[in-house]
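Dropping the structures in below, format is structure tokens.
Bear in mind that the values in this text are calculations on the coordinates, not laboratory data. Keep in mind that this is a model prediction, so the values were computed, not measured. Cβ atoms are built from the backbone, for glycine too; each structure is taken alone.
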Structure I
Amino acid sequence: MGGHLTQDRATELDFAVNDETWIIDKNVLIITTGITTDGVHSAFAHSRLINNGIIYTSGDTGVEFDGAHDLIVNNVGALIKGPYGVYTSNDHLTVNNFGT
């Protein structure tokens, strides 16, 4: 599973398995509005998110990763935004924020 997200979406992007990678392409928008909704969520180990687009939620968290040994990269020109921008809750996570 995983892959490139090349079109806008109005639902949470949920990782489904360990060792999954999702790449959000430039100018692609993930927008969610539910009270407890994240833009992107993973509860799995070794998850990798490479964001080149815009992840926005008015609900809970822009990106929430709860697995171990995960990687979140927010590249130059990319945006992660929400009441809580990025939330992590396990060991050995790396967040590289080159964007906003």
Structure II
Amino acid sequence: MKILMICFCSGFFSSLFGIGGGVIVSPILMNVFNVPVIVTNYTVSVMCVITGGSSFFQYFIYGSLNIQYALVGAIFSISGQFLGNYYIIEIIKRKNK
């Protein structure tokens, strides 16, 4: 129940201030709940896909979606996510040696 409240609050504050929810959830998962970095990383990645997908559908339903911008944004976002995950895993591997 506690983690659900944290997720709700992170979603609320991230939409209120325009920041990513991962910025709020990641430190809480690692420091409060002692979740390993790899699990936190993938959890936040899934959160990004869900929130990004819901935003996509909202813009699509209201007819405000610019497909060209969406494709360019998707390419850069997905590339950045894979690159970020790769570097996080490499840093953890080097740190654990």
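One of I, II was used to compute relative contact order in percent (Cα under 8 Å, 6 or more apart), and the result was 23. Which label is that?
Structure of origin is I.
When distance in nm of label points 7 Å out along Cα→Cβ at positions 54 and 78 is calculated for each of the structures I, II, which structure yields the highest value?
The structure with the largest value is II.
So distance in nm of label points 7 Å out along Cα→Cβ at positions 22 and 70, computed for just one structure, reads 2.1; which one of I, II is that?
II
Tell me which structure, out of I, II, gives -29000 once helix-only ellipticity at 222 nm (-39500 (n - 2.57) for each DSSP H run of 4 or more, over all residues; to 500) is calculated.
II
From which structure (I, II) was Cα extents along the principal axes in Å, for residues 6-45 alone calculated, if the value obtained is 28, 18, 12?
II
When mean projected area of the Cα convex hull in nm² is calculated for each of the structures I, II, which structure yields the highest value?
II
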